[in-house]
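These notes open a run of structures that come right after.
Where a number appears in this text, it was derived from the coordinates with a stated rule and is not lab data. A quick note: this is a predicted structure, and the numbers were derived from the prediction, not measured. Cβ atoms are built from the backbone, for glycine too; each structure is taken alone.
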Structure I
Amino acid sequence: MECVYSMELIPRVSLIVYLKHIKHERQIRKYGHIIYTNKQRKYVVLYVNENDADAIVHILMKLKYVVDIDGSPYKYLKKTYEKEKHEIL
């Protein structure tokens, strides 16, 4: 008997959520996967599924302890670079 497992990568988006107080981090956990927390600047880096991102942003903005939400700029960064002039032989 042959078992075939297919692992499909689910596209995810990183959201940077700024909070009024860092203690509200616990309530944010149910909306996605927390990767990083900065207690000094009071923000949380949260990963959510790309399909659900818009709905989650609307829900988070309605919360009274969320100050601002930024999307990660990684998607729009240039990932392939040309060689520099001094590298060309």
Structure II
Amino acid sequence: MTKVVIEVNKNQNENNASILRRFSRRIQESGIIRKVKSSRYNKRKESKLIQKRGALKKIERRKEIEVLKKLGKISGHRGHGRHR
């Protein structure tokens, strides 16, 4: 995101409310708030390295679970859902 400097100078016979109004108008015109709000909930994509590490972790975990199932230490069903 680029850096934008907005500056408002006070005139001699100007009160604080009018300065604030001019400043707010300048910000609205610059589009800063619109840019920030549009990118507020956007997440960056994970890097290839992080994606690969995550995939390798999943594969290793699945192997561990399979071994535990074969040894009978955990049951075959996942345990999600309703039990009656």
Distance in nm of label points 7 Å out along Cα→Cβ at positions 53 and 69 was computed and gave 2.8; which structure, I, II, did it come from? II
The value 3, 12, 20, 18, 12, 8, 7, 7, 6, 5, 2, 0 for P(r) over Cα pairs in 5 Å bins from 0, in percent was derived from one model only; which of I, II is it? I
Ranking I, II by distance in nm of label points 7 Å out along Cα→Cβ at positions 21 and 45, the structure that comes out highest: II
Given -4000 for helix-only ellipticity at 222 nm (-39500 (n - 2.57) for each DSSP H run of 4 or more, over all residues; to 500), calculated: source structure among I, II: I
Among I, II, considering only distance in nm of label points 7 Å out along Cα→Cβ at positions 13 and 37, which has the greatest calculated value? II
